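> Below, each structure is written out as structure tokens.
The numbers here are math on the coordinates, done by the rules we state, and not lab data. It should be emphasised that the depicted structure is a prediction, and the values quoted were computed from it without experimental measurement. Cβ atoms are built from the backbone, for glycine too; each structure is taken alone.
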Structure 1
Amino acid sequence: MSITRRLLGKAALGLAGAALLMQGTAMAADMPVPFDKPGVKIALVRYLSTGDFFQAYLSGVEAQAKALGVDLRVLDSRQDAALQADMVDQAIALGVQGIIIQHGLTESMKDAAQRAVDAGIKVVAFDVNVENPKIPQIEQSDRDLARLALEQAVTDNGDSWKAGYVYVAGIAPLDRRNETWVDVKKKHAGIDEVAMFGTLDNPIANSVANQARSVLSAHPDIKVMFAPYDEFAKGVKIAVDEAGMNKAIKIYSADISTSDISAMREPDSAWAATAATNPAVVGQVSVRALAQLLAGEDPGHNVIVPPTLITQKELIDKDIKNMEDLSAKLPQFAHADVAMPAWMPNPNAK
């Protein structure tokens with residue numbers, strides 16, 4: 001039999017296919033149970049989903065789930081606490097092996113989370129305290145987020161000013177940020193909180209803007225607005241701009257997105273600084289911590305992603321225009337070496 005070019009080509013393709021198969025088998029063999037085989041199912045059960053932060057968080061969850069080769073189901077309650085609890089039960093019924101609970105209210109999620117644990121499902125919680133020692137808490141180090149932003153506020157404005165404060169109680173990250181705000185006011189007695197307001201009614205930024213208009217009208221001597229969630233800060237900025245007070249007031253916040261960067265970079269923007277983690281990275285860490293539990297490893301009860309201070313001046317000086325620029329020019333923002341055992345695939349690897 002003569003060996004033709006076509007036969008040689010087929011043989012080469014066959015060898016290449018075999019090599020790829022062997023490589024895939026080797027990669028699977030390097031992964032712990034249950035990730036050594038396809039078919040792992042996990043669910044993300046969301047309370048908050050409006051805004052750039054939550055879109056980026058979801059993209060991070062999806063990227064890490066894809067890197068692990070798991071089947072991800074996303075259940076979105078759109079700020080309906082009872083529905084979110086029902087969705088945990090839906091996830092249990094779907095036969096998932098792991099659940100990420102993203103935000104929510106302690107009173108509605110505590111029992112639902114326990115039902116999942118009782119069903120033998122591994123659970124992690126991001127920014128909601130489900131009061132369960134078996135459930136790791138994924139956190140952005142909310143106290144540090146507030147501390148970094150408020151330290152910058154004191155650096156910029158001194159330690160004596162009238163403040164407006166945007167806050168909604170009962171949301172774990174906002175409650176943790178509030179603890180820092182209370183401490184800062186004790187430390188700097190010259191800080192005078194003349195107004196507290198806030199809402200999570202959709203659309204959040206517009207709803208907060210409606211409140212902020214009234215606050216600015218009643219308290220035109222406010223110098224600093226502390227709005228420790230970027231949707232809050234967007235709303236305050238709308239009202240400040242409408243009132244023509246953008247040169248008289250400075251806004252300090254938490255969280256970051258491309259639209260936030262654009263708003264901070266505007267000429268004479270009141271939005272002076274924010275402290276943030278990369279929400280996509282937080283999403284990745286949430287999946288990684290859950291994957292460690294599924295693999296029989298302990299990620300720790302408090303899985304904390306460290307934040308970065310981002311000032312308006314830095315964005316302008318370094319010509320940072322979007323989240324891609326931010327990750328490229330502030331490398332600590334692009335990846336967190338958290339919940340990252342040697343076997344864990346890194347979706348950010350080039």
Structure 2
Amino acid sequence: MARGGINKAVVQTARLAILARGENPSIDAVRIEMGNTGSKTTIHRYLKELDDGTEPADTASEPIDDELAGLVSRLAQRLKEQAQEPIDQARAQFDQQRKELDRQLAVAQEANTELQQQYEIQTLALTQESDTLHNTLSILQTEQTRNAGLSQALADFELRLQDKDEQIRSLEEKHLHARDALEHYRNAVKDQREQDQRRHEGQVQQVQMELRQAQQSALVRQDEITQLHRDNERLLTENRGTLRELSLLQEQLKQTHTRQDQLLEQVNRIDNERTLLQERLRTALLESQSLKQSVDEQSQINKTLETERLKTQASLDECVRRAAVIATAPDASEPKKGD
């Protein structure tokens with residue numbers, strides 16, 4: 001008995017509607033036409049009765065052949081639908097896995113690109129730091145050369161200062177000798193004058209002559225002493241100038257040492273930064289190699305999945321081929337059933 005109000009008239013109406021559209025009135029098609037209601041067994045029985053009612057009575061073998069052909073056709077359709085369902089599921093699962101792998105590959109490629117950009121930026125920064133270090137070393141070498149020149153100039157000035165001091169000491173010794181000589185001469189003149197006073201007045205003229213000679217000699221000695229005083233003042237002036245130049249050179253040398261210390265500190269800082277950048281670059285290279293290895297592994301997984309997909313596709317094709325063979329097999333055995 002039909003369930004849900006299904007009867008032969010309803011099945012016949014659905015069958016006629018399908019035939020009017022030029023389609024095959026299979027069990028599934030009739031059930032869909034009736035709104036997915038009714039048992040397939042009941043629908044098959046009503047369709048069989050309707051098919052039996054439309055065939056002529058004088059051909060006994062044709063209703064069986066048609067019924068077998070319809071049954072095989074419906075079985076082939078159902079087998080195809082059942083075989084297509086796992087194919088669709090496998091294909092959907094494969095598409096989902098492929099999309100996920102494509103997304104992971106895109107993420108890995110993006111990360112690799114970012115790491116490559118960071119590597120290029122760090123390489124550029126390292127190159128700039130190396131150029132700065134080279135420039136700083138060049139400046140340091142220039143300052144060291146200039147410092148050596150200033151040190152040499154300072155040594156030369158010190159030698160000149162020593163020479164000036166020697167000259168001053170020599171002039172002072174000459175001045176002392178001249179003063180002693182003048183004092184000795186004055187004492188000698190005084191003694192001579194006392195002796196001359198005790199002598200005869202006849203010798204006054206000779207004494208006066210000797211006195212004039214002594215006065216002239218004293219004037220010469222006085223001129224020499226004056227010249228010595230002038231030379232001494234000139235040497236003292238030159239000595240003060242030399243001392244000022246020496247003080248200026250010492251100040252420049254002090255500034256040069258300070259500048260050299262600053263440059264050395266800057267070189268150390270740049271060297272530390274270069275070491276840090278090299279460490280960062282090494283870390284970035286390790287990460288890049290790791291990402292490249294991950295990309296290679298992902299590519300290997302993609303190849304494996306592609307191989308599995310090809311195998312699955314081959315299996316599906318084999319299932320479809322078997323279904324087609326099963327669908328066409330009853331036609332080959334049909335003469336035996338007629339006999």
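> Suppose helix-only ellipticity at 222 nm (-39500 (n - 2.57) for each DSSP H run of 4 or more, over all residues; to 500) works out to -34500; of 1, 2, which structure was it derived from? Let's see the in-between values first.
Values: 1: -15500; 2: -34500.
The value was obtained from structure 2.
> Ranked on relative contact order in percent (Cα under 8 Å, 6 or more apart), which label among 1, 2 comes first with the largest value? Walk me through the numbers on the way to the answer.
Working: 1: 18; 2: 30.
Top value of relative contact order in percent (Cα under 8 Å, 6 or more apart) goes to structure 2.
> Thinking only about FRET efficiency 1/(1 + (r/R0)^6) of positions 223 and 279 (r between Cβ atoms, R0 = 41 Å, to 0.05), which of 1, 2 has the largest value? Display every interim value, and only then the final one.
Details: 1: 0.90; 2: 0.00.
Of structures 1, 2, the maximum of FRET efficiency 1/(1 + (r/R0)^6) of positions 223 and 279 (r between Cβ atoms, R0 = 41 Å, to 0.05) occurs in 1.
> Going by distance in nm of label points 7 Å out along Cα→Cβ at positions 135 and 191, which of structures 1, 2 comes out largest? Walk me through the numbers before you get to the answer.
Details: 1: 3.1; 2: 8.3.
Largest calculated value belongs to 2.
> Among 1, 2, considering only distance in nm of label points 7 Å out along Cα→Cβ at positions 79 and 255, which has the greatest calculated value? Before the final figure, lay out the partial values.
Working: 1: 1.1; 2: 10.5.
Going through 1, 2 one by one, distance in nm of label points 7 Å out along Cα→Cβ at positions 79 and 255 is largest in 2.
> One of 1, 2 was used to calculate Kirkwood radius over Cα pairs in Å, giving 34.8; which?
On the way: 1: 21.8; 2: 34.8.
Matching structure: 2.
> Sticking with this structure for a sec: Distance in nm of label points 7 Å out along Cα→Cβ at positions 87 and 271 computed as 7.4: which structure among 1, 2?
Numbers: 1: 2.5; 2: 7.4.
Among 1, 2, the structure yielding 7.4 for distance in nm of label points 7 Å out along Cα→Cβ at positions 87 and 271 is 2.
> Another question, if that's okay. With mean projected area of the Cα convex hull in nm², for residues 39-142 alone coming out at 11.3, pick the structure among 1, 2 it was computed from. Write down the numbers at each step before the final one.
Working: 1: 6.2; 2: 11.3.
It was calculated from structure 2.
> Further, regarding this structure: Could you tell me which structure in 1, 2 was used to calculate Rg and Dmax of the Cα atoms in Å, for residues 119-238 alone as 16.1, 56? Walk me through the intermediate numbers first.
Details: 1: 16.1, 56; 2: 33.9, 119.
This figure was derived from 1.
> Where is FRET efficiency 1/(1 + (r/R0)^6) of positions 167 and 311 (r between Cβ atoms, R0 = 25 Å, to 0.05) largest, in which of 1, 2?
Values: 1: 0.65; 2: 0.00.
Answer by largest value of FRET efficiency 1/(1 + (r/R0)^6) of positions 167 and 311 (r between Cβ atoms, R0 = 25 Å, to 0.05): 1.
> When distance in nm of label points 7 Å out along Cα→Cβ at positions 71 and 151 is compared over structures 1, 2, which one is greatest?
On the way: 1: 4.7; 2: 11.7.
With respect to distance in nm of label points 7 Å out along Cα→Cβ at positions 71 and 151, the highest-scoring structure among 1, 2 is 2.
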